[in-house]
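Several structures are given next for inspection.
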Structure P
Amino acid sequence: MGAVPAGDQGGGFVAHLPIGPGRLETLDVRTSAHLLASVREAILAGAVPPRPPRGVIGASWTRALSSGVDPDTGRAAAPLGTDEIERRRQVTALAAVLPVLRDGLVPVADAAWHIMVITDTDGRLLWRDGSLAVLRSADRVGFTEGASWAEDMVGTNAIGTALAIGSPLQVHSAEHFVRTYHGWTCAAAPLRDPRDGRLLGVVDISGPATTVHPATLSLVSAVARLAEGELRARHWAAVERLRSVAAPLLARIEGQALAVDRNGWTAAVRGMAPTDRVALPVSVAAGQVWLPALGLCALEPLPGGWLIRVNGRERPPAASRVVLDLSRPRDALVTVSGPAGGWAQRLTPRHAELLFVLAVHRSGRTAAELAADLFGDPSRTVTVRAELSRLRRNLAGVLAHRPYRFADGVDVEVVRPPRGLDLLPHSLAPAVLAARL
């Protein structure tokens with residue numbers, strides 16, 4: 001790609017680039033770009049490459065090919081209009097931490113001939129800042145506010161692939177699937193909402209491939225964690241405000257009750273042992289509701305949350321059906337239904353993995369078997385038991401143990417994504433990797 005400013009090439013700049021699986025190699029920038037291009041061309045031609053690509057890159061190339069992304073030009077996606085960009089800026093939690101991200105990255109990006117960009121979960125660019133020369137080059141390849149950098153639009157790139165796998169990633173030169181972007185190097189880190197673990201978007205630093213530096217990804221990841229820390233501090237401040245409102249109200253209530261924020265985090269309790277968080281259904285409304293951890297409850301709205309009056313802990317009729325919806329790669333959902341009604345909850349990545357493995361192995365798995373399924377290490381039983389304890393509290397009556405399994409009489413349906421490659425794309429669990437084939 002012409003027109004990318006060269007920046008300070010430093011004559012013989014040497015980079016530590018991840019060329020082969022699981023190892024870093026020290027190569028001259030020009031040599032490494034040529035080698036990466038050779039690897040890509042060989043794989044696209046169906047030939048044996050001089051070296052295999054990194055596993056995460058190879059998997060992304062496969063997804064891009066499956067999505068029909070043109071390796072020379074990508075796929076056309078109309079940029080968002082000004083009004084839609086502004087609407088997305090207003091509703092995302094990332095707006096609150098924009099100063100943290102800018103202060104941590106823009107001065108470095110500007111000095112290093114890079115730009116910082118922030119996207120939402122769709123891969124749409126909402127903000128960008130940094131070197132004016134690189135911003136002009138970015139304009140020429142459509143790297144503009146409102147553009148889509150999702151993996152199924154432009155193939156392998158730090159933004160779209162980090163969104164797909166849910167992990168920080170650096171993509172250099174010809175590791176980009178689309179040839180147009182081979183003159184770039186990019187490092188991106190996901191940003192998650194600390195209240196519920198939802199993916200909010202990514203922050204990325206991009207610039208000319210000749211300016212690649214091994215510390216860039218560490219810097220981006222560190223600033224992303226700072227931004228998440230700011231969101232966490234804001235969350236707990238909101239919980240404290242809710243506590244100040246709820247405490248006098250709870251003091252006048254007879255029996256058991258608690259106040260929680262909109263994500264179920266506990267602000268205050270009355271007549272019961274405190275709990276950090278109550279699992280709320282996806283759709284919460286005032287009125288009677290069954291909460292597995294508490295039994296039959298009455299919900300009343302509070303400013304910034306809910307008042308939960310615990311009416312009784314009698315167990316409802318057993319659940320009869322579970323639907324594990326994994327069709328949306330970044331939004332796993334479990335729906336439990338039975339005579340007591342229906343109840344749906346979003347799942348953390350780990351809980352989605354566990355329920356998927358248990359759905360595949362209906363006869364059950366021991367803690368050691370699940371540890372091998374998830375981590376490739378049967379000795380990690382403590383982690384497995386802790387996660388399953390949380391799941392069983394949230395999904396009362398659905399899961400049994402000795403061995404761990406779905407309870408007898410429960411009909412389980414797994415809704416998979418249309419493409420096997422999109423099954424829990426963030427997961428490195430051996431059982432999930434095998435199921436993608």
Structure Q
Amino acid sequence: MDRISKNTEREPLLSFSTRIINTRFANPDIYGAISQPIYRNAAFEFPDSQTIADAFQYRTDLHTYSRISNPTVANFEEKIKTASGAGQVMALASGMAAISNTFLTLAYAGANIVASPHLFGNTFSFLQSTLSGFGVETRFVNTDDLQEITSAIDQNTCAFFAEVITNPHLEVADLPEISKILRNKNIPVIIDTTVIPWCGFDARKAGIDIEVISTTKYISGGATGIGGVIVDHDTCDWKANKKLGSLPKPKGMSRFMFKLRSEIARNIGACMSADTAAMQSLGMESLELRYKRMSGTAYGLALHLSKQNKISEVNYPGLDSSPYKAVSDRLFSDDPGAMFTVTLDSKEACYKFMDALKVIRRATNLFDNKTLVIHPSSTIYGAFSPEMKKIIGIKDNLIRFSIGLEDIDDLKKDIGQALDSI
């Protein structure tokens with residue numbers, strides 16, 4: 001039988017999950033396997049010297065060395081393309097690898113990045129501490145204030161960066177309006193979209209040029225491995241970019257992706273393993289199903305907890321009490337994800353509450369199949385000074401929940417008995 005050897009074209013009549021599940025291999029498997037085999041090898045053999053030279057110089061799409069590309073990883077990247085609608089994707093070893101590789105591709109000494117200060121702890125540290133050591137300034141702005149964003153931009157601004165929903169602040173920037181400002185100035189809009197997958201949010205429609213994502217979260221399907229991806233929608237005019245504009249545009253790649261693949265990612269070496277790619281490819285196939293269950297439970301649970309008198313505040317963009325509900329409703333097709341926070345009277349109350357939980361796990365990470373709880377101030381931001389926590393907006397009496405696949409009634413009971421202990 002002549003098997004299909006090309007990837008399935010994106011058929012708009014097919015549903016999100018059907019397209020992902022039926023993403024074809026770049027080449028047919030000799031045995032007809034319907035799941036991509038795991039290529040754990042490091043190197044790939046070539047029939048002659050010219051063919052290997054062509055592969056190394058991007059004149060073909062053949063694999064040369066698994067630090068550079070790998071068939072199992074490439075199949076995972078193809079599933080991401082199918083889900084996101086983007087033409088260019090690169091998988092890496094972690095979400096932080098995706099962020100660092102992206103900015104190392106774009107930034108240069110003397111450049112600046114305009115960003116929200118309300119970021120995941122390591123992301124903030126990377127921008128504030130790591131990049132500053134190489135002469136790159138980060139200008140933190142209030143993303144609710146379009147004029148403040150505009151005023152922070154100058155001729156050396158190489159990117160705008162924010163999270164689609166800030167973690168753990170749960171702010172939602174008006175990305176379509178922000179992207180209009182940046183598009184007019186030809187500055188790429190880079191957004192960490194980890195907390196809302198493509199079945200709930202159309203990043204390209206919102207004006208995002210590049211997505212950075214921790215695939216450890218929703219995509220992996222139960223935290224089966226650490227990973228990250230960079231999704232390039234190829235909507236930015238890189239010819240006007242100070243660092244990338246002089247580069248040749250190779251066939252099938254943007255200047256950004258060419259710089260990333262041919263230099264930055266090769267030199268940094270934070271490649272995704274074939275085993276991780278295989279596990280996360282399986283996770284992709286149940287992504288929509290899990291996301292809808294988790295986000296629906298999160299909304300129901302947040303609504304329930306907002307009526308409990310021992311909780312000072314519940315923060316979730318889907319609640320009427322959230323100042324971001326209107327923009328959340330415009331941007332997201334369903335309930336806005338499976339993360340919310342609660343505020344108690346004190347840090348001591350937070351610890352006592354968390355220690356009394358029996359079903360919910362005390363652990364970091366987001367969107368595991370298990371519901372997780374963490375006290376951000378003493379963990380993710382534990383090494384930050386009180387002054388820095390104030391800048392980032394982290395409070396001592398805040399608890400973050402990541403909702404999993406358990407039955408909502410069991411979660412209500414567990415939280416109820418833990419509240420009784422306060």
Structure R
Amino acid sequence: MKKSNPLTGMGKGYTLAEAMAEADRCLLCHDAPCSAGCPGGTDPGTFIRKLKFRNVTGAIRTIKRNNILGGACGALCPTAQLCERECSATGLVGGPIQIGKIQRALVEHAWAVGFRPLEKAERRREKIAVVGSGPAGLSCAAELAQTGFSVTVFEAKAKAGGVLRYGVPAYRFDPKFLDRELKDLVALGVVFKCSAPIRGPGAAEKLLKKGFAAVFLAPGLWEPIRLQDSAPSLPGLFTATEFLCALRDGKQAQIGKSIRGKRVAVIGGGSVAMDSAESAWRLGARDVYLVYRRSYTQMPAEEDERQDLLRSGIHFLLLNQPVGYRTGARGRLQAIQLVRTELGELDASGRRRPVEVKGSQWELPVDAVIEAIGAKAVPGGEGIAPSVKRTRDGLIPVDSKTGATSAKMIFAGGDIVRGPALIIEAVQDGKTAAHAIRRRLQK
């Protein structure tokens with residue numbers, strides 16, 4: 001990692017020749033454990049087999065028919081923890097097949113040569129509404145459009161993509177890459193209505209009354225969890241949501257004034273915290289402290305993400321629980337207040353619970369703080385679909401086999417159902433609901 005790297009621009013993936021060479025290492029397992037390891041059913045065992053035998057177009061079709069976001073998932077999925085972990089080549093020279101890199105290379109090759117693996121189906125009369133254009137919404141829309149349904153995606157923000165556009169730094173996932181992925185949905189006939197939030201009492205039910213045969217809810221989780229419920233509005237205090245969204249909205253210069261040359265603390269241990277810490281570092285922060293209340297091995301972020309930050313010089317401040325902030329005479333942030341922790345018994349997450357050490361309070365002088373503690377359902381969001389039952393924390397319970405909610409012909413998927421989860425899991429939620437919608441309308 002070099003500090004001169006810009007905030008935008010995504011690293012290059014495999015060339016087609018490199019992808020073929022990697023596919024040649026495949027052992028052609030009969031039961032393809034790698035395919036079983038993909039939560040979204042992208043079926044790497046099949047597309048790698050086809051590539052190994054030089055059926056390039058067939059390999060591309062397999063990816064895109066199974067996963068409309070095959071390029072995005074190839075670039076962003078934690079493949080080392082999913083399909084690649086199941087690869088039978090693990091332990092051999094060269095290690096597991098680099099499935100994610102092959103997948104991305106094939107999708108990019110299709111774009112480069114103008115190959116369209118998906119075709120419009122004969123149009124049906126039924127219209128489907130999808131609320132939210134994150135991975136779950138896009139997957140559901142693509143699956144339905146491939147079978148002839150007219151799909152309209154309603155997105156509250158100015159551009160489609162959800163967390164892929166507004167929650168992932170551009171140096172990890174280029175917006176232009178996402179725009180190209182979205183063209184595949186437009187080619188299928190999916191209509192996007194951006195800056196078109198679905199609001200008001202019973203808005204989802206009204207879509208059904210307006211002629212939509214089914215509604216798929218995938219609004220995501222955009223309300224940040226705060227260190228303090230009544231968090232003060234302090235200069236230099238950001239949530240990860242507003243920090244990363246600002247960077248994706250072209251406000252680097254504005255945000256950079258609060259970060260460049262400053263001491264920055266990032267609270268959290270997940271992938272969003274890692275992205276926030278690296279983004280602060282790339283903006284020119286003097287020091288970046290990653291503050292986490294548990295130990296290094298208990299961090300939810302992937303090992304390679306953690307290692308990258310360590311190598312870059314970001315400070316890991318572990319076994320410390322943030323409890324508040326101290327401000328100066330002019331109301332500016334001066335320090336984050338901490339208490340040391342130690343690990344106790346296992347909690348519901350299967351990890352040892354952090355326990356505060358009495359009398360261990362201390363302060364870390366900082367100029368800026370980014371809270372990457374998590375996200376939750378937007379308060380009041382249940383009003384758009386009052387007939388849909390919600391949990392106490394605002395999530396939507398569904399039938400796991402169909403994505404059906406408690407309301408007739410209203411389905412849901414993605415983070416609003418699971419809580420914060422993987423992109424590929426949201427992709428599968430969209431597919432599951434689409435299949436159920438199709439079955440019900442074909443009866």
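No lab work stands behind these numbers, since they all come straight from the coordinates. Since this is a predicted model, take the numbers as computed values, not measurements. Cβ atoms are built from the backbone, for glycine too; each structure is taken alone.
Kindly point out which one of P, Q, R the value 29, 17, 15 was derived from, the read-out being semi-axes √(5λ) of the Cα gyration tensor in Å, for residues 264-391 alone. The correct label is P. Given a value of 13.6 for mean count of other Cβ atoms within 10 Å over residues 40-47, calculated from one of P, Q, R, which structure does it belong to? Value 13.6 for mean count of other Cβ atoms within 10 Å over residues 40-47 corresponds to P out of P, Q, R. Distance in nm of label points 7 Å out along Cα→Cβ at positions 248 and 336 was computed and gave 4.6; which structure, P, Q, R, did it come from? Source structure: Q.
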